Structures are given as structure tokens and as C-alpha cells.
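Multiple structures follow.
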Structure I
Amino acid sequence: MQYLLSFSAQEFVNFRELEVRSLLELNGLDQDCIADDVDWNEPYILVNCQNDEQAHKLIERSVLIKSVYSIWAQASTFEELLNKIDLVPKKLMEPFISGPAPIKVNVTSVNKKTSQEDRLDYINRLLGTHKDITAPVSLKSPEYELYLLFDYTRSLTNKKDQKLKRVFYGRLVGESSRRRLMSKFDLSKRTYLGNTTMDVRLAGIIANACLARRGDLVWDPFLGTGGMVLATSVWGAYGAGCDIDYALVHGKGRSPKAGQVGAPFPSLTTFS
């Protein structure tokens, strides 16, 4: 089945492929489930997974991916997309639009802001193409969320000259834990910081790139304040390392950071 990965803005674009391919390896998925000619600068990329569970597990610990969607249709224009909906296999959509479970339709776009008026127009036209839809609509507590995802070109003149490249229609499968991790490891909440404390996002990317998992020992030869091994400890790895900073290595008592973010002591260790 085809799924769509949605990246978070334009941050650390050069690390996207590294992280995604590391996540594929961590989950035992074939690297060829992603096309060889994929453009990693795009906000969305397609990936083949066996089911929703596999797709959600793939992005669960991602820092750069926001969410994953089960794709029902895609086209270069919205009108073309509407014409394709009747061609979507019923078994793919019916469990989510023809039952008592409430649904919600969302519209999101990249590189261009969509007005509320346009959003409502897109939603009404989309729902009008579903002949057998019986699911009630709930804006506050939907069981399933359907998405229209518009991908526009970037503006070159700041005069609203963006052009629609492609539009996707599908169902939200799940979101990654990036927000929770970013909040949990927010540097402003740390008890102990150093001049070289690693960016939270980079630490998370490195934790994925080194394939850190439960029971692994992760060694950081430039441990500093432990930002990198803290990120690996989230996934059950044990962190250790060394540092040239005398004050850090020979500090007395427990690290002020020990246990602060739930990492089991002494999974964070410094020594000379």
C-alpha cells in the first residue's frame, strides 16, 4: 500500500534521507520501498508499506517527519483529483466513510496559505464526489481524519505566484513523537547546559542514524553535557562517554541532569 510521509518545514533537509533510511533499517523494511529518484527537498515523499501499523511504526521516532497518510488518490490539479475518486477501490475507503464512526476533513497546503473560504469549498466539493458516504462529521472528536494536501511551488517574487504541483487525498494514519520529544528535551528546561550542548533535533536525528535501540550501548567520545546520549536513552539505549572538560569529568555527586528526563541512572556516565 502507498503512504505519504509529510516532513516538518524546511529544517535539516540534508538529513532527511539519512534519517528515513535509518528508520527503514530499524524497522526491518526494504530500502527499495522508496523510489530511487525521490527528491528529498520535497515536503512529501511516497513510501510503500504493508499496512497502517507498519507505516506508523516507521515514523514513530522520527524528528523530521510530522505525520504519515494512507493515500487514496493524487493528481496535478484538484479537478483531476475529484475525477479519480470514483476509481479508488471501495474496500480502501468504505471502512472509514461508510459507518457510524465520525470523520473530519482537513485541508493543508505547503508554500501557500489557503483561505478559510477556499478550504470549505474544497471540502464541500470533495464530499460531493462520495456517493455512499454515511459517516457523521465531527470537528472536535473524529474517529478518522481525511486530508487534502496541496503542494505548491515556492514564491519567487512574493506576489502570490505559486503554482500547484500536486494534490493528495487520503487518511491520517499517525503522527510521530517529534513534538513530545522536542518538548521533553527542550534546552530551556534543562537543569544543566554547556557551551556545546547539542541541538535537540540534531540529537534526535543522530539517535536514529546510529540505530539506537533497547539494550544498546552508545558511546560519545565528546560527551559534554550528554545531549546526544540523552536522546538515545529515550529508545532504551545506555549512554556513556568521555570528555576533556576537567570540571565536567571530575564533578562531585550525581549529575544535576541525572533522572531529569526519565533516563535510568547510571545510564548517563562520564569518566576519564
Structure II
Amino acid sequence: MHNEFEAAFTELLAERCTPAVVHRIDKGASPDTLWKDVERSGFLDALVPENQGGGGLSLRDVLGLVVACGQHALPLPFAETMAVRAICAQAGQVAPAGPVALDAAAQWLPAEGLRNLQAALNSALIAGASTRVLQLSLDHVQQRVQFGKPIGSFQAVQHQLAVMAEKACSARMAAQLAFSADSHLPRALLAAVAMTVAGDAATVMVSGSHAVHGAIGITEEYDLQLFTRRLLSWRTAAGSPTYWSSQVATHWRTAGGPDTVDFALHAFSQADI
């Protein structure tokens, strides 16, 4: 069911959120038409309980939706709005109409773990965008020719791509941990781990992709910058990588300062998998 669920949303974005549409919205065009398409689809209520008219799903069920937003550079706060609707529903409040963004400092609605939730969402967005950036880079190095050969045949370029592939994979795995909860809120330790890993991945994906693309990668009309700009934004939106690393360290101290293997097992034990 989940594969069909995710496939339907991915198909919607592929049709409605093309790079051309994202370019136009980033340049100032109205996102209203795209927002209406997304809102009519019903996916925004995926985390709202069934008895309140929603899908009744948990974080683990919507990971693919948030990853897809990153893969398509969706220029709308889909993930945040979906999360806020769930939080409001649980609190017996009516969610504001239209798109909503998370602000960890906001006090208008008491919600434990708001920053952790934002970290989990951003880790999944980074995972999705990283996949797209890797694919763009792979396509480019196969097409770009230097000294009579595709630049992808050079060992230095292959090494960069291998590191990028590793980071993209690690970001996805970390996001899966953060989204392993059977509720709409992630566990604090797993959110911190996910954002630490994803933040590192974002840095590598941006630097590596622009290195292999060269000058064309920073041109406005080329698609790469749609994703790398967002990677840099998501990397710090819920707190810097240093902040999230410190949160992991705090959990480590709270657990009594175990060795690395024991702490990793402690973290995995918190995942509902």
C-alpha cells in the first residue's frame, strides 16, 4: 500500500512540480496553482487521525512523501504543513488554512519536540535532494568530454562521485531512523543523529556536485542550483550541524558515556523497527 501511496504522490510532483515550474516560482511567480494541486490531492492530511478526516498514518508511513519533496525541490512547505496539521489535530485545534512553516521558537501552540520534528523533516528533504544531485552529477560526467574522454572516466571524478553516493545513502538511512516512530513525532536522539548525518551529507553533496559540474553548475538556468541552494538551507534551518552533534553528545552523556558500539545499539533500540 505504501509503495502505491508514495508512487501517487511522486507522480503528482513529476507532473506538476517540474524543474521549469520550480525555476519560475523561485524567480517570483505565484505558487498558488501548485499549492492547490497539492492540497486537493489530500496528502497534507496524511498524519491527521482518521476520526478527524485524515489518513491516520505515522511518520514511518510518510517518509517517502518528504523524500519526494526533496527530490523535486518542491517550492512549498509541504512537510511542515503536513506536520502542523497533525500537531493541531492532536491538540484539538484547527490548523491554519494554506501553507504553514515550522518555527522552533514559536509559542502559539504547545508542541513538544517541535525542533526535533523539523530536524527529522529536513533530514528527509536532504536525503531526497541528495539523490537528485547525485543523479544530475552522474548524468553530467557521462556527457561532459575533456581530452577526448567523458570526465566520468577519470579516477579523481569517480572518487568524488563515490563519496557523494556514500553520503546520499547515509542521509537516507539516517532519515529512515528519524521516521521510524509510530506517531507523528520522532524520538529526540534519532532526530539529532539524522540531522547530524544529513547535515554532513548536504555539505559534501553541494561541494562535490559543483566540483564535477564546474561553472555550468552555478548558472541560473541549470537545474543543479535548485537543489544545492535548498540543501544549504535545510542543513541549518533547524539548527547548525554543530548544534545537532552536541545534542547527540548530550544523549551520550545521559546514557552514561558508553563506548561507541553500545551507544549505537542504544540509539537503534529507540527506533520502532
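Values quoted throughout were computed directly from the atomic coordinates according to the rules given, and no laboratory measurement underlies them. Predicted, not measured: the structure shown is a model, and the values here were computed from it. Cβ atoms are built from the backbone, for glycine too; each structure is taken alone.
Of the structures labelled I, II, which one yields 13.3, 36 when Rg and Dmax of the Cα atoms in Å, for residues 45-92 alone is computed from its coordinates?
Going label by label, the one that fits is I.
Quick check on the output: 0.05 is FRET efficiency 1/(1 + (r/R0)^6) of positions 117 and 197 (r between Cβ atoms, R0 = 25 Å, to 0.05), derived from one of I, II. Which one produced it?
Going label by label, the one that fits is I.
Here mean count of other Cβ atoms within 10 Å over residues 125-132 was calculated and came to 12.9; which of the structures I, II was it taken from?
The read-out was computed on structure I.
Among the shown structures I, II, from which was the value -21500 of helix-only ellipticity at 222 nm (-39500 (n - 2.57) for each DSSP H run of 4 or more, over all residues; to 500) calculated?
Traced to structure II.
Taking 1.06 as the value of Rg/Rh (Cα atoms, Kirkwood Rh) derived from one of the structures shown (I, II), identify that structure.
Structure of origin is I.
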